[in-house]
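Asker: See the structures that follow.
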Structure I
Amino acid sequence: MNLIIAKWTIEEYHRMIDAGILSDRQVELLKGEIVEMSPEGVPHAYSSGEAGDSLAKLLGDRAKVRHVKPISLPNNSEPEPDIVIVQPLGHEDREHYPYLENIFWLIEYANSSL
């Protein structure tokens, strides 16, 4: 038996979120698949918080530091990296998450997996 996996677009994923279908789950969209996110442990939360705060102080107004916020990628993915350094967005860019071309640096902490 062949297993068929339904793939979702970012627009379909947003409609599910808006409809409340995913409201009780910690998920992200990766390559068109809705994937459950691992819970954040104390060391993970501490490390990402400290690093994000330090980067924000160093960068000042030159870039924006986002903590565990979605980014939109062209392969139907909307991951939520631990820290993302993005260019300051203008008012016209507030209708979507940062795109690849808006991202300077991305940090993802992992204890046991990539």
Structure II
Amino acid sequence: MRLTFPKSRRLYQRRDFVEVRDQGRRLAQGCVVINWLPVPEGKPWRLGIITTKALGPAVTRNLARRRIREAFRLFQGHLKSHADIVLIARSSIRKASATRVSEDVTRALRRAGLTGA
């Protein structure tokens, strides 16, 4: 299994983020909040990551994004559901280790019922 995370699997458009927020489901897990919206079977899953300026300077926000993206990249093979997924960094991510971020992302995906594991 290839563990790449191509740009075609990312959410970029504001309207996509708004649609997931307004029509999808939401839950919080540790240092992340997950919003997800199921999509038709033929459509692949896509991921969007939100880090607000409230987290701190750009360096902090970029580190949070990289940690979330890497945690998701390593766990993507366990996804069973087709969905648009938005992961939002909470302020507690500033003090969280990469391992903790990975655990929280994994738990959030499992609690959302998006995984086969």
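Asker: Can you spot which of I, II the value 34 was calculated from, given it is relative contact order in percent (Cα under 8 Å, 6 or more apart)?
Answerer: Values: I: 22; II: 34.
Corresponding structure: II.
Asker: Taking distance in nm of label points 7 Å out along Cα→Cβ at positions 27 and 59 as the quantity of interest, name the structure among I, II where it is greatest.
Answerer: Values: I: 2.9; II: 3.6.
Once distance in nm of label points 7 Å out along Cα→Cβ at positions 27 and 59 is worked out for each structure, II has the highest.
Asker: Can you spot which of I, II the value -0.50, -1.21 was calculated from, given it is log10 I(q)/I(0) by the Debye sum over Cα atoms at q = 0.12, 0.20 Å⁻¹?
Answerer: Here the read-out was taken from I.
Asker: If helix-only ellipticity at 222 nm (-39500 (n - 2.57) for each DSSP H run of 4 or more, over all residues; to 500) is computed to be -7500, which of I, II is the source?
Answerer: On the way: I: -7500; II: -11500.
For helix-only ellipticity at 222 nm (-39500 (n - 2.57) for each DSSP H run of 4 or more, over all residues; to 500), the value -7500 is produced by structure I.
Read-outs: derived from the displayed coordinates by stated rules, not from any lab. Just so you know, these numbers come straight off a predicted model, no measurement behind them. Cβ atoms are built from the backbone, for glycine too; each structure is taken alone.
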